[in-house]
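The structures come next, written out as structure tokens.
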Structure 1
Amino acid sequence: MHATKEASETPAGEFDVGERLRSVRRQHGLSQRALAVKAGVTHSLVSLIEKNKVSPSVSSLKKILEAISYPLTDFFALTLPPVDQIFYRADELIPLARGPLTLLQVGDVKSHNVQIFHEFYQPGADTGETMLQHEAEEGGVVVAGELELTVGNQTRILKKGDAFLFDSRLPHRYRNVGTELCEIVSAVTPPYL
């Protein structure tokens with residue numbers, strides 16, 4: 001989890017993760033405490049996310065939403081493009097996470113068998129302490145900076161132009177260990193977020 005702006009400072013037009021989580025939680029008739037218990041996280045984490053005082057890692061947000069069987073893609077559904085769209089301007093990519101880790105998705109994964117991301121990791125940013133693991137395969141190319149990728153018991157530092165491809169059922173974690181912004185273009189099939 002990473003510190004972010006106060007809710008009152010969220011720029012107009014930017015997806016409000018805190019407000020969306022509050023809305024989803026209320027739709028399910030849960031208090032912050034009840035949602036935290038179901039998800040196995042602290043009450044304060046749910047509260048801080050809803051107030052936009054912290055930005056959850058992708059794995060933390062996914063864990064919270066899975067506790068109420070709410071897909072991450074549906075969480076961001078308010079910004080989904082038309083199903084038949086083929087080309088996407090940079091400002092049409094769907095933000096799944098913003099902050100030290102910015103994760104942008106190309107198109108609507110409900111209409112395709114592949115999920116494509118444009119990822120940006122600030123120095124020190126990562127996908128979270130909990131290793132990711134899901135039924136899929138993923139691959140990508142480092143466009144700029146350095147990426148430490150751990151897959152199973154293997155860890156490598158990848159630099160601009162280096163690539164990766166692996167079975168996502170193996171526990172894995174992405175982390176920027178460099179001093180500059182790390183940029184990645186990646187794909188996952190089938191989609192998992």
Structure 2
Amino acid sequence: MRIVSGRWKGKALAAPTGDSTRPTSDRARQAVFNILEHAPWSPGVNGAKVLDLFAGTGALGLEALSRGAAHCLFVDTDPAARAALASNIEICSAQGITRVWKRDATDLGVMPATANGPFDLVFLDPPYSKGYDLAALKGLAQGWLHSESLVVLERGRGEPALVAAGYDVLDSRTYGAAEVIFLTLSEVRA
């Protein structure tokens with residue numbers, strides 16, 4: 001697994017052993033960032049404040065930083081994932097533009113001022129088929145996002161259709177076993 005493009009292009013990233021972390025493939029990551037950089041509805045990556053939930057290795061957030069994002073907050077509860085993430089931040093010399101929080105992404109609560117949000121771009125890559133995506137989306141809507149925020153959700157291909165109250169689907173794509181859905185807050189909130 002490597003950084004695909006940008007200032008850290010080609011940097012190899014560490015991943016924890018075992019099945020606890022499922023990194024997004026380089027090919028899928030490249031496709032997602034092509035969409036983020038070229039879709040007419042996307043604000044782009046350059047200068048973005050990024051939140052990487054269920055961060056794992058941090059590949060998505062680090063890819064965004066490599067492509068010009070301003071800052072990334074990584075959130076994960078797994079100790080092995082956070083250790084790999086810390087190593088990857090060091091590999092990319094990204095200590096000054098990153099933070100790592102041990103926090104439950106399904107129960108974010110009110111966003112503290114120290115989070116440096118609201119966020120422009122959120123990567124949400126929870127374990128497949130556990131319902132964590134809906135809980136995290138609900139939490140994000142509690143002040144972690146602004147009206148132009150973009151959420152990139154990765155879930156298992158073949159999972160039931162996503163029905164996320166308060167969000168509009170802009171696009172969705174499939175890459176192997178993954179479905180990637182691009183969401184934004186609905187203009188009319190219930």
Structure 3
Amino acid sequence: MTKLRTTNLTFSAIFVCLMAIGANITVWFPMLAIPIGGATVPLSLQTFFATIAGLMLGKRLGAFAMMTYILIGIAGLPVFSQLKAGPMQLFLPTGGFIISFIFVAFFAGLIAERCKKPSYPMYILAAFTGLIFNYGIGVTYMYVAINTWLELQISYTLAWSGMIPFLIKDTGLACLAAVFMLNLVKRIPSRWISTVKAS
């Protein structure tokens with residue numbers, strides 16, 4: 001990313017806002033929170049928006065938008081889940097999922113950029129690659145946090161099994177992201193999208 005244009009910054013800011021909204025939908029719709037192991041874990045649309053950021057903005061600008069979102073939250077703006085903020089949010093068991101959004105956007109964008117012709121299989125591959133990084137990093141981080149900081153002994157398999165409802169939801173949203181992008185590129189000139197993506 002050699003230079004950020006005004007368009008780049010504008011679209012990055014939009015995705016920062018979308019991430020904040022996606023993290024807090026249960027503030028307005030509490031029924032979307034799922035109880036797991038005595039704790040309530042809210043559903044969110046963050047993985048969906050992080051994937052779209054990578055597919056639409058490209059790997060560098062998409063990752064930049066996610067880093068901006070995280071830094072804003074660390075700085076104290078209540079953009080994380082349940083309108084929380086601060087660096088301690090990264091040290092919670094779910095902190096790995098927040099960190100993973102950078103990788104979701106980067107690798108989804110990387111695959112989309114390398115495929116010359118937009119297609120549903122290509123966008124599916126990109127979206128599911130982002131999903132793998134999302135849960136691979138997030139669940140592993142959660143497993144380590146629970147077994148060390150919280151001193152609760154759980155197996156890695158149990159950590160994964162607790163995420164099944166969220167994985168099902170995000171798998172469906174990954175397919176939706178692929179459909180959304182395929183329809184988007186059909187309606188927007190390719191040269192316009194190329195000006196949005198940072199080179």
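Results, tabulated for the structure shown:
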item: Value 16.7, 54, calculated as Rg and Dmax of the Cα atoms in Å, assigned to which of 1, 2, 3; result: 3
item: If distance in nm of label points 7 Å out along Cα→Cβ at positions 27 and 123 is computed and equals 2.9, the structure in 1, 2, 3; result: 3
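Every number in this text was worked out from the coordinates using simple rules, so none of it is lab data. As the structure is a prediction and not an experimental result, all values here were calculated from the model. Cβ atoms are built from the backbone, for glycine too; each structure is taken alone.
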